[in-house]
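Presented below are the structures under discussion, each in the form of structure tokens.
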Structure 1
Amino acid sequence: MSVIKHKDQRVGIFIDTQNLYHSAKNLYQAKVNFGNVVKDALSGRVLIRSIAYVITTEAGDEQNFFEALEKLGIETKTKDLQVFFGGAKKADWDVGITIDAIKMAPKLDAVILATGDGDFVPLVQYLQTREGVQVEVISFGRSSSSKLREVVDHFTDMCDEPKRYLIGYKGERRLPRS
């Protein structure tokens with residue numbers, strides 16, 4: 001699909017922090033440069049809101065990370081890590097991101113999802129067909145859903161420039177394609 005980007009376009013960026021964090025860690029043994037993610041996703045357009053959806057752990061040692069995001073102009077929404085009987089853990093914001101994107105869509109020309117999670121395909125389709133907004137994704141292509149990549153109006157593959165999107169990246173080889 002063709003994508004339109006112009007300086008007056010109103011943009012909302014919704015960051016699935018856990019998804020990007022785990023992709024960077026598993027693919028590159030590095031951390032995400034969220035400042036460059038937002039800058040490149042925005043592409044000189046008008047930022048209405050940028051929200052990172054984050055998880056607080058039992059240890060609670062992520063406060064510095066939250067403050068760093070806020071210094072970059074990224075609002076944070078937090079949720080406690082769920083620990084179930086038997087030790088299973090759950091930490092996702094899929095429903096929260098979906099609700100926020102739908103609520104904000106009438107005020108936006110473009111919704112940008114920073115995630116590779118295929119669970120967002122129905123959200124993308126809804127936003128495109130019912131809200132009439134352009135939907136873009138920025139994520140690590142090697143760990144992104146192929147279906148998500150197919151349905152969005154534009155996909156930015158952070159694997160194309162790992163040095164730009166990673167902190168602590170030393171140029172090691174990434175994992176082979178599966």
Structure 2
Amino acid sequence: MNLDEIIKNRRSIRKFKDTPVDRAVIEACVEAARLAPSACNAQAWHFNIFDEEAAKEAFCDAVFTGIYKPMIFFKKAPVIIAVSASIGGNLTTRLGQMVSGTRFYLIDLGIACEHLVLKAQELGLGTCWIGWFSAKAAKKALKLPLGHQAEIIIALGYPDESPAPRPRKNLKEIITYNR
């Protein structure tokens with residue numbers, strides 16, 4: 001499968017087979033994320049992987065409560081990846097963030113996680129990533145130190161559904177040249 005096919009075929013998967021995902025396959029996905037570029041090479045990301053049932057359920061029960069309860073379907077995925085970041089970054093990114101008002105670590109996490117989900121697609125896995133969870137509960141469950149925050153949770157596993165493509169804007173609607 002070439003990159004265009006991988007991008008065109010990737011979907012958010014919410015139903016997974018019970019098939020376990022080998023740790024070497026999980027690590028191949030995280031390796032793709034590790035190689036992503038980051039502002040000032042800060043690499044401010046960390047990936048907490050839950051592939052054991054009890055640990056996964058405890059984490060999901062902690063972060064998908066109250067208004068986040070609709071996301072509890074994540075618990076059925078064979079693997080949950082909680083992605084956290086050092087929100088300060090290195091000195092150069094902190095200065096850049098102060099001047100521009102841009103939280104570069106969030107952009108960096110987005111790039112890294114997209115690398116991860118595209119690699120997963122290449123390997124025949126499905127993913128769904130969300131930011132709708134209790135970040136406070138995740139910080140506590142992950143025992144994150146001061147200055148670190150959970151930002152993204154990714155469900156990973158072998159798909160048990162084939163969602164149709166979602167509508168996309170026409171290319172001409174999103175391009176402007178030279179103005």
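Every number here is computed from the coordinates shown, using simple stated rules; none is lab data. These figures come from a predicted structure and were not determined experimentally. Cβ atoms are built from the backbone, for glycine too; each structure is taken alone.
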Taking distance in nm of label points 7 Å out along Cα→Cβ at positions 12 and 148 for each of 1, 2, the highest value is that of structure 2
Computing mean count of other Cβ atoms within 10 Å over residues 76-83 for each of 1, 2, the value 13.4 comes from structure 1
Relative contact order in percent (Cα under 8 Å, 6 or more apart), calculated, reads 36; among 1, 2 the input was structure 2
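Comparing distance in nm of label points 7 Å out along Cα→Cβ at positions 92 and 132 across structures 1, 2, which is largest?
Checked 1, 2; max of distance in nm of label points 7 Å out along Cα→Cβ at positions 92 and 132 sits with 2.
Can you spot which of 1, 2 the value -8500 was calculated from, given it is helix-only ellipticity at 222 nm (-39500 (n - 2.57) for each DSSP H run of 4 or more, over all residues; to 500)?
Attributed to the structure labelled 1.
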One of 1, 2 was used to calculate mean count of other Cβ atoms within 10 Å over residues 20-27, yielding 14.1; that structure is 2
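P(r) over Cα pairs in 5 Å bins from 0, in percent was computed and gave 1, 8, 17, 21, 21, 16, 10, 4, 1, 0, 0; which structure, 1, 2, did it come from?
Label of the originating structure: 1.
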